[in-house]
Structure 1
Amino acid sequence: MTFQVGDKVIYPNHGLGIVEKVEEKTILGTTCGFFHLRIVANETTVLVPVSNVDGVGLRKAITDEEVERLFSLLSNGKIDNHQNWKGRFKDNSDKMRTGSIYDMADVLKSLTFLSKSKSLSFREKRMLDRAKALIVSEISEVMREKAGEIEDRVDRALERCFMVKARNVARASARKVAKATTAKPAAVAPRRAARAS
C-alpha cells in the first residue's frame with residue numbers, strides 16, 4: 001500500500017499519524033524509502049520503511065461509513081469471553097498488534113465487559129485503556145469531533161452491547177427452562193399408562 005503526503009494513517013499501538021514526507025535515505029550502503037509520520041497523540045515523528053508497511057500493519061484511517069460499521073460492532077451484543085487469563089491475554093495482544101480497528105473494538109468490548117464483573121490485571125487494564133484511546137482518537141479525527149464526545153458515544157454503544165448480551169442470555173435460559181418443562185410430561189405419561197394396565 002502506498003501513501004501520499006497528508007494521508008492520515010494508523011500505526012498499530014501508536015495510533016493516528018499523518019504522512020509528512022516520503023524520502024529516500026541511505027543506511028549502511030542500502031538506499032530505502034521512508035514515510036515520515038507525525039503521531040498525532042504525542043507529536044513524535046516515526047520513520048517507517050516503505051518496504052515494511054505491511055509488516056508493521058500501517059493502514060489508512062477508516063472512512064465515515066466505516067465509523068458507522070464500527071459503532072454497530074461495538075453495540076451488537078457479541079462478546080468474546082475467555083475464562084483463561086493466559087489465553088485471553090494472548091488473543092487480545094495479537095488483536096492489538098494487527099492494527100485493525102475492528103480487532104481493537106473486540107478487545108475493548110471483551111475487557112470492558114470483564115471489568116464489570118471482576119478487577120482486571122494491571123496489564124489488561126492498560127490494554128483496555130489503550131484500545132479505547134486508539135479507537136476514540138481515530139474516530140474523532142475522522143469525524144472531526146472532540147475526543148470527549150466520541151468517548152461518550154463509544155460508552156453508550158458499549159452499554160447497548162451489554163444490554164443486548166444480557167437480553168440474549170435471559171432468552172437462552174428461558175428457552176432452556178421451557179424445553180425442560182415441556183419434556184417432563186412426555187416422560188411421565190408412559191408410566192401412568194403402564195400402571196393402568
Structure 2
Amino acid sequence: MSFALFESLFGTKVRARLIRLFVLNPEGEYSTTDISVKTLLPKTEVSHEVLRLKKMGFLRELSRRKVKMYQMRPDFPFFPELRSLVLKSNVGVSNQMFQKIQTAGEVKLVLISGLFLNYQKSKADMILVINNAHRLRLKAAMDKLEAEIGREVRFVLMDTDELHYRLNMLDRFLIEFLEGPYQEVVNRLPEIKRFVAGIKK
C-alpha cells in the first residue's frame with residue numbers, strides 16, 4: 001500500500017499522519033503542539049483533527065499539569081486492523097521519500113530494514129554511509145521522513161572509512177543487519193555486495 005493510497009483512504013494528509021503517529025505510538029501522550037512538531041503540520045489543522053478523532057473514539061483526552069494531552073484509546077476496536085494497514089504502507093515506502101537524504105552530503109549507501117520491512121528483530125531501521133555529512137540537512141531530512149512514517153527512525157550514520165573498518169573487523173552489528181532482510185535505496189559501494197555474498201556462502 002502506497003502512502004498516497006493510505007492518505008486517500010483516510011481523506012486527508014492530516015488525518016493520515018495523526019493516525020500513523022498514534023497507531024505506532026499507542027502509549028504516547030501528546031499535546032497539540034507535540035503533534036504539530038512531530039508531524040510537521042500546522043497546529044490549527046492538528047487541533048481540528050484531534051477533536052474529530054476524539055469524537056469518533058480514536059483518541060482520549062488527558063490532563064497533565066493543566067495541559068491537554070491526547071493518547072490513542074486502548075479499547076479502540078479497530079486498532080489491530082489499523083496497525084496492520086500502517087505497517088503495510090511502511091513496507092511500501094517509495095524511494096522518493098529518501099531523496100532529501102541525498103542533500104545531506106556525499107551519500108554512498110542507504111540500506112533500510114526494521115520498520116520499513118516490518119522486521120522487528122532488526123536493531124536499526126536504516127544504515128547511512130555519507131561522506132562529509134551535513135548534520136543540519138540530515139536532521140531536516142530525517143524529521144521529514146519521521147513525520148510521514150509516524151515514528152522515530154533508528155539509523156546508524158558513518159562515513160566510508162568507518163564502514164570499511166567495521167567490515168574488516170567483522171562488526172557484529174553490521175553482520176547481523178546484512179544477514180537479515182534489508183533493501184538497498186542507494187548503493188555506490190560495490191564492495192558491499194561482495195561482502196554480503198561472502199557472509200551468505
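Each of structures 1, 2 was scored by FRET efficiency 1/(1 + (r/R0)^6) of positions 57 and 177 (r between Cβ atoms, R0 = 41 Å, to 0.05); the highest score is held by 2.
One of 1, 2 was used to compute distance in nm of label points 7 Å out along Cα→Cβ at positions 121 and 137, and the answer was 2.5. Which one was it? Write out the running numbers ahead of the final one.
Details: 1: 2.5; 2: 3.7.
Derived from 1, not from the others.
Here FRET efficiency 1/(1 + (r/R0)^6) of positions 25 and 65 (r between Cβ atoms, R0 = 30 Å, to 0.05) was calculated and came to 0.25; which of the structures 1, 2 was it taken from? Traced to structure 1. When helix-only ellipticity at 222 nm (-39500 (n - 2.57) for each DSSP H run of 4 or more, over all residues; to 500) is computed for each of 1, 2, the one that comes out at -14000 is 2. Comparing Cα Rg over 2.2 N^0.38 Å across structures 1, 2, the highest figure comes from 1.
Every number in this text was worked out from the coordinates using simple rules, so none of it is lab data. These numbers come from a predicted model, not from an experiment. Cβ atoms are built from the backbone, for glycine too; each structure is taken alone.
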